Structure I
Amino acid sequence: MSLSPISPALIFTDLDGSLLDHDCYSFEPVIPLLETLESKQVPVIPITSKTFAEVEQLRGRLNNHHPFIIENGAAIAIPKDYFLSMPEDCHKKSGFWVISNSRSRQHWNRLLEENTQDFIGEFETFTQIVSTIGIKGIQDITGLGFEQAQLSNQRDFSEPVHWLGSEHRKQEFINKLSAVGATLLQGGRFLSVGDKVDKGSALVQLTKHYQQQYSLSNIHTLAIGDSGNDINMLEVASSAIIIRSKTHPAPTLTRKSDLLTSNAYGPEGWAETVSLWLKNFQE
């Protein structure tokens, strides 16, 4: 894949609730637009709390051949030979060059075990759910099928937390873990416990690799999201789109310019606003 030297652009998109329907994970409304963007050589880059295994499978369904960012910026996966040379600090995994930005899932589980005795009964982690109920427990709280729930649990860099207590106690939980070195990000469904990484930093990091590989001084970036864990990338991108959600309020941004908010929800809102952005970008 090569970027057009005339008007290079990258689209970084959240998945659940944005490109994918929040409830059924369908992306049918965006298929024609994805095909248009591919024909115009505008890479669509998933940037998500999902795992490597989940996104690798989803890319096949989307017919997407571009890099992707997983676990809220914890790692960047670049298809082997996508760039002319492999970026520094990569390791190879299943046909990808992977840049890791985070400590392991095991590290965060140890930290959770050692620092959350005061919150027993108020939360459950994916690891706890699987150890007591099995993969069915993840199915029950996500609505995923068995195979998809298995892929969702194949995490390398973070631990999802299903919060069961009050909002006040959740903030105390966040404060306690933050004090011992964890970063907690609220996604559409779960708190993610991990390293001090975020989607915005990963967006900037990958954009710099595109600039270096293609000798470009500037690339227009578009970030698309619907949740709190999207705020950093929505703030740092050249342009931003907020996708309305049926389940939670829209993230609040400080930026006021180059910002669109969809009228429709999920993938319908994605198609609506990206079509408008593309029209304006081409003019």
Structure II
Amino acid sequence: MHHPSPSYPSRVQLREVGLRDGLQSIATQLPTEHKRAWIRAAHAAGQRELEVGSFVPARLLPQLADTAELVAFARSLPGMVTSVLVPNLKGAQAAIAAQADSLLVPLSVSHAHSLANVRKTPDDMVAEIARIRAERDAAGSKTRIEVGLSTAFGCTLQGVVDLSEVLRLLQAVLDAGADTVGLADTVGYADPRMVRERFEAGRRIAGDRLDCGHFHDTRGLGQANVFAALETGVTRFDACLGGIGGCPHAPGASGNVAMEDLVYLMRSMGIATGIDFDAVMALRGQLASWLRGEILHGSIWKAGLPKTLLQAPAEAAAA
């Protein structure tokens, strides 16, 4: 079957989720001043979307107890879009009060993962999203409600996750009032063909409201999966500096696709990100010094840019 050659977007938005997804999975507690330095340096490097934390009880994730302070700091930087993860209405109320630009509600398509992660069924979470939407509207807030459909490609606890269930829940969260939705390969089970099929099917329902891909590199396919989603018209991707982070319910997970590898991929393909490669690599070096003893991942930091890109005029950070 002949596929017409796809047209690639002229620019993509890469959201750094390391401050939340990355740090919640590792033992080292990063002090608030280092997180602020990370946010400041990311902004200086041209990054314009950051997930800075999560509104969950501090006793559950002490690593993220300074989220409100980080939201306030990130919002003070011009052009920065600040997002936070919230598992429930209470977390959403905190995000709305903090005036986060976006609150991300994770909804596991896998029944087993949903119960393990948030002690609610997927359909209970849909009802919670409707309550969050009502709360947001009543508050007159501009905070965007984003739903991440996690385990959308398979689950370590349940195994196969049917496409029909992904699409059912995608429609349900849109009906419940989500502004945008993303698909997440929480446990690294996806392959490029599956990614293409699921995003194509999802976009037939949601159109451009299905706008984000969240991929883990657990089995070495993170970048390939980003590319497959890109071909379906997705223009936002989550990534973690140094490929840190995993999932507490996905043993052996090597973490999210590395931010610096995605910056390189897009730059090599001539797709604008607005992000300065050298500045991101310098920040990665800083992160490595803060997280001594933790394993960082990614490929480009080992090899550096190829000569073809070193000779090309660098994209201006503000482009």
Structure III
Amino acid sequence: MSVSASGYLRIASTDPTAWMTFATQVLGLMEAERDDAGGARFLRMDDHPFRFMIEPGDIDALLATGLEYPTERAWQSALDALSDAGHTVVAGSAEAAARRCVSAFATVDDPCGNTLELYWGRQLDYVPLDSAVGVSGFVTTFEQSGDLGFGHVVMPAPSIEAATAFYTDLIGTGLTDTLYPPGMDGVKINFMHANNPRQHSVALFGAPNPLGIVHLMVEVQSMDDLGRAIDRAKQADVHFLATLGRHVNDNMCSVYIVAPGGIAVEYGFDGLLIDWENYTPTISTEGDLWGHEYNFPGMPE
């Protein structure tokens, strides 16, 4: 495997101001003050210049997932493998790379139409997190293993077998767990890890989603940070997609809340970190150890 982490997301929003208010006042992220010709707003959670780019748009949707490679050689090797397999790889311009604060990137779509921006050489500015609501920190690194990424992203994948082969054979992820969610006959979710200890950095959900994303996850450093976020979300009248619970496969204690425009955000604590040299992929038929009572928009309260 060669991909290092899920580095950033580009998100289209019909109301970027509302998204930024949600992100800073509920999630506790920090706005990164950056000039942008396209009018994008930027959110940071650690020493990276940003982790989320919120771009004004006519729809609310995930535009692209930025996946990081450790070296230029590893990055180029992945691009060559993708091209050799018949996928269209489009090199990003130097100007576009500077906007993303990376040395170079290229764009490719997976077999389900999810857009990836593959990059190397993220240019850090080491500005510390200054959360307006007092979040102590987000889990994005681990001891000497380095970057864990912003968290994880779950993308729709109606053609899940083809998409899984694409990520494991060409992008360079490893299969962690396959979940057959109870009550969802015929649907499965494949969780995949990058070259870092986080249990999964990318997951594929075997069904379509009009937003191009099932959810994104950010992880805080303490249960108190999670609890205070729950209070803030209730005070802001944010819709809870799922109550507090703990997942089986990655041990994450979390809630799911809905951002302006409909994108779901898992806000978690205590996710599992794994030594991949001593791990065998698992198959799960239960999603939760406890909790996570789901309330999808449109369901009766």
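Just so it is clear, none of the values below were taken in a lab; they were calculated from the coordinates. These numbers come from a predicted model, not from an experiment. Cβ atoms are built from the backbone, for glycine too; each structure is taken alone.
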Comparison of I, II, III - label where distance in nm of label points 7 Å out along Cα→Cβ at positions 136 and 232 is highest
I
Assign the value 14.5, calculated as Kirkwood radius over Cα pairs in Å, for residues 32-95 alone, to the correct structure from I, II, III.
III
Have a look at I, II, III and say which one yields 14.1, 44 for Rg and Dmax of the Cα atoms in Å, for residues 112-223 alone, as calculated.
II
